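Bear in mind that the values in this text are calculations on the coordinates, not laboratory data. Computed from a predicted model, the values in this text were never measured in an experiment. Cβ atoms are built from the backbone, for glycine too; each structure is taken alone.
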Structure I
Amino acid sequence: MDPVQDLIKNLASQHGRNRTNLLPILQGVVEQEKYLSEHSMIEIARELDMPAADVYGTATFYSFLEYQKMGTYIIRVCKTITCSMKGKNQILLTIENMLKIGMGETTPDGKFSLLQTNCLGWCHKAPAMLINNEVYTELTPESVRDILTQYLKK
């Protein structure tokens, strides 16, 4: 059996095999595989005995369930009005210029992916971004350069 099938069987055994357990299974696959491949979504559908279109529809609805291969570090910049008013566009330009990628792109070395996302819950300290699970707030172009420099050294 392939590793994705094993993972999905284990997650289904852990969470249950009905539609109400789809989200935790999707999250478990993303946690282990870093994204939901077409193969993994088909296997989830098979394991839960539901249409693959339903699995895909759920996966693409949620912004933190990636369905394309992403970089090692996923940078999510908050796109709310508060972050926009506090300089989000300058933050995006700094990231794009420094990493030489645009929104929705991944660096050629596979190290960084750049995305925008809805509210991160840090409006009181806007602008904010998330790199994987690490939150960064009250960003300036200078602080973003410092943060990214640290990730580039890893």
Structure II
Amino acid sequence: MVFSTTRTTKRENLFKWVGPIVETKIGILAPKSKHITLRSLTDLKQYRVGAVLKDIGEQLILEGGVDKKHIHSISGQNAIELSFKKMDNNRIDMFAYDFVVAKYQAKLKGYNVDDYEEIYTLKEAELYYAFNKTTSDKTIAKWQNALDTIKDDGTYNKILAKY
């Protein structure tokens, strides 16, 4: 199982899904000091865009017709932190990722998230647990029932409030 995955049409048949867990807004963050305005994805041709390799942010930019040469993708557990470091060191101009998660991770690493702004929304969607297609329907139903139960009894909202 992968936690958590943006459910998209392209990914629909790759997994069995449990959720939704939470809404997500994937987009492009940039340092406020750069004063960048994007009207469309074609505007990205004049910038260096950071993304996490094979993540939804990178996929959405590529699907939008942006050439791979404009995208600086990195992977690994520190990909978000490294992307903020690259923005601060002027190695990339912006970063494509889930807004809430990017800001949360940056804040944990000591970045002042007020120095960055959401300059373009790529997609609004929902995050799910993505299970291997061979997972039994019985297991999927148990997970979905457990999620529904904590949503109904208020536990879910208490967990969300912590983050």
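With distance in nm of label points 7 Å out along Cα→Cβ at positions 92 and 140 as the yardstick, tell me which of I, II scores highest.
Largest one: structure II.
Ranked on distance in nm of label points 7 Å out along Cα→Cβ at positions 12 and 132, which label among I, II comes first with the largest value?
I
In terms of distance in nm of label points 7 Å out along Cα→Cβ at positions 52 and 100, which of structures I, II is highest?
On the way: I: 3.7; II: 1.4.
Going through I, II one by one, distance in nm of label points 7 Å out along Cα→Cβ at positions 52 and 100 is largest in I.
Matching task: 3.9 is the computed value of mean projected area of the Cα convex hull in nm², for residues 28-83 alone. Pick the structure from I, II. Please list the in-between numbers first.
On the way: I: 4.6; II: 3.9.
The value was obtained from structure II.
Computing helix-only ellipticity at 222 nm (-39500 (n - 2.57) for each DSSP H run of 4 or more, over all residues; to 500) gives -15000 for which of I, II?
Numbers: I: -15000; II: -9500.
Among I, II, the structure yielding -15000 for helix-only ellipticity at 222 nm (-39500 (n - 2.57) for each DSSP H run of 4 or more, over all residues; to 500) is I.
Thinking of I, II, which structure, once Kirkwood radius over Cα pairs in Å, for residues 4-43 alone is computed, gives back 9.9?
It traces back to I.
Thinking of I, II, which structure, once Rg/Rh (Cα atoms, Kirkwood Rh), for residues 68-115 alone is computed, gives back 0.94? The partial results should precede the final answer.
On the way: I: 1.00; II: 0.94.
It was calculated from structure II.
Assign the value 19, calculated as relative contact order in percent (Cα under 8 Å, 6 or more apart), to the correct structure from I, II.
On the way: I: 19; II: 43.
Source structure: I.
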